[in-house]
Each structure stands twice: as C-alpha cells, then as structure tokens.
Structure 1
Amino acid sequence: MSVIVGTFHLSPEFFIRTRLHNQCTVNGCDGDCCGEGVAATLYEAARIKAHAHELQPYLVEPFNFDSWALSRAADISTPVLNENKPGEQCWFQRQNRLCALHSLALDKGMPVSSIKPYFCLFFPLTLVDLDINVTEIAVDGKAYDTCLVETEHETYLFRQFETELRRVIGDTNYQELLRRYPD
C-alpha cells in the first residue's frame, strides 16, 4: 500500500531500509539514464526548439530541429543520436555525459525547469497509475540499473531522492516524511 503524505501517494519501496544510494550524489551522474532519450510533451519540445540556436554549441553533433518528429503528441521523445547503434544516446547528452539543456539553462541563468522535460527533472522517480485519479510516485525501474548503487550505509530510499521529492511534494510534506521515518 502507498504511504500517503498530504495529497501524494508514495510507493512503499521508499520506506524500506536499503543500502542502495543515488549514484548521482555519491559518485556524480554518469548519464546512463539518458541513453535512449526520454518522453517529452509538445509544449516541452516547443520550449526546447525556442533555444535551438543557443543549444547547438552544447551538442555532440549539430541537430536539425526542423526534423524533430512532433506530429504525434502522445509519442514525442527527445531525439536520439546513433539510434539503434552502439553509442545510442539522447541528442542532448553532451560529450561529458551531462545534459546540454541543463548546461544551457545554468549558463544563461534560466531556471532548469524552463527548458528541461519534466521526465528528466523527475527522474529517477516516475508516476504509476494505481487507479483512475490515483497516481503513485515510485522509483523508475530504469533507475535500479543506472542510478542506484550499493554502499555500506543503510537508509531509507526516500532520503536518496530528497531533491526530486521536495520538487514534487513540497518541503512541508518532505519534512513530514522525515518526522515519520527518522534515520
């Protein structure tokens, strides 16, 4: 059963003590989660396309933004470089494995959320429909292969995703989790 905090349902996996830790905070992000591109909305694609010229210097290879397939709103994803070949990756992943969208936002003093798709901002978390109008926040299955590494220290998994959870459930609800599940 979900753990409910405020109006949010959280997966029970967050509240089992584990030795898994978020590698991005332990060793730094290696970008493996971006290997196949990500889902994006039509609105997110439009926001990215508005910065097409500024993004080009950040990309491994130039991208023709006019070729980005956006005709099926339910099937939009970020473009993929070397699709179905060795070295497949999101086109926005830089040589250093970090995100070009994120880098551009930081360099220009823009909020990262103004250009980066929600999927990216939320990952390694995901939303799971439990029932009509009931959605649970969970750890994305891909995160177990790309973002989570085993360490010696045991803790609750929700603590590993503090930044992402605070972004979604807010500080007050996160503080409630800390109160309910002290380390």
Structure 2
Amino acid sequence: MAARSAALKLDWAKVTTSLGLRGQTASSLQAFKKRNDDARRKVQVLSEQPQTVDFSHYRSILKNQAVIDEIEKRFTAFKPATYDVSRQLKAIEAFEVEAVKNAEATKHKVDLELKDLEKTLKNIEEARPFEDLTVDEIAAAEPSIDEKTSKLVSKGRWSVPGYKEKFGDLSVL
C-alpha cells in the first residue's frame, strides 16, 4: 500500500525539472510515466468489475452439473502465485546507487572543467593587446621561441622559414 501512495504522490514534472533530465533520459522517464498511468487506469477499471463468479447462475443454465462443480472446486482452491521480488529490488537499488555515483563524478568533472574555462576566459579578458607586448614577455610566456631563434641565428639564418611565403616580401628594395 505504501508503494501505491508513493506513486500517487510523485510529481513527474518536478522530477524531470529538478534533476535536469534531458534527451534520452527524459524521454525514457516520460515513457515510464505513460506505462505507469496506463497500468493505473487498468487496475482502476478491473477493480470496479465484479470479482465473484455466480456459480448458481451457471447451474441454472447448463445441464452438466459435474463440470460446474469441478470448476467451482478449482476456483475456490486457486491461490495466486506470489513472487519474491526483493532480489530485483536490491539490484535496482544497487543500480540507482551506482548511477548517482556516476552522476556525481560527472558533475565534479564538469565543475572542474567549468572553473578551468572561467579562468581561461578571465585570462583572455585581462590580457594586454598583442601590440603592447615586448619580445621578452613573449619569450617568457613561450620559452621555445628563444630556443628556436637561437638555433636559427647560430646557423646564420636571419629570417623565419615560410614567412615570405605567408606574408610576402616587405623589403623596400
């Protein structure tokens, strides 16, 4: 009975919005809600129908009373099968715990990445214009530039390979 009252109190729209569900997860939840509503309607319809069999009515209609006696005996002896679903419920709970752990780990990763992106954005916004930077500041930011320049100068090359092809010859001569 507690499960029935919990299902009736569940606010499906609030579940979707409060958990921030989107895409396939949200559509799966909507499909589950539809199946739940359909099952609830079927239970309501079936509970309104009469649940007893009027064997006296069948005795008055049918000539073969032995058949009716046999059916009535089996009907009264019938006990519905009960299933132990605790194992399935434990598996579902374990899956739910694992899903929550994964969601929290993903949230943590996203938060870290978001902080990193905010830091990068702040650096970009606070950066000085390229024209205001000195050669020493650029070399300090990227030490490999000094190494490459030293190699080119030691080989007697005073121009950057590919510069003329990319930007053209700017010499006045």
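When FRET efficiency 1/(1 + (r/R0)^6) of positions 35 and 123 (r between Cβ atoms, R0 = 30 Å, to 0.05) is computed across structures 1, 2, the figure 1.00 traces back to 1.
For which of 1, 2 does helix-only ellipticity at 222 nm (-39500 (n - 2.57) for each DSSP H run of 4 or more, over all residues; to 500), calculated from the coordinates, equal -8000? Among 1, 2, the structure yielding -8000 for helix-only ellipticity at 222 nm (-39500 (n - 2.57) for each DSSP H run of 4 or more, over all residues; to 500) is 1. P(r) over Cα pairs in 5 Å bins from 0, in percent was computed and gave 1, 5, 5, 8, 9, 7, 6, 6, 5, 6, 5, 5, 5, 4, 4, 3, 3, 2, 2, 2, 2, 2, 1, 0, 0; which structure, 1, 2, did it come from? Going label by label, the one that fits is 2. For distance in nm of label points 7 Å out along Cα→Cβ at positions 43 and 163, which of 1, 2 scores largest? The structure with the largest value is 2.
Values quoted throughout were computed directly from the atomic coordinates according to the rules given, and no laboratory measurement underlies them. None of the values given here were measured: they were computed from a predicted structure. Cβ atoms are built from the backbone, for glycine too; each structure is taken alone.
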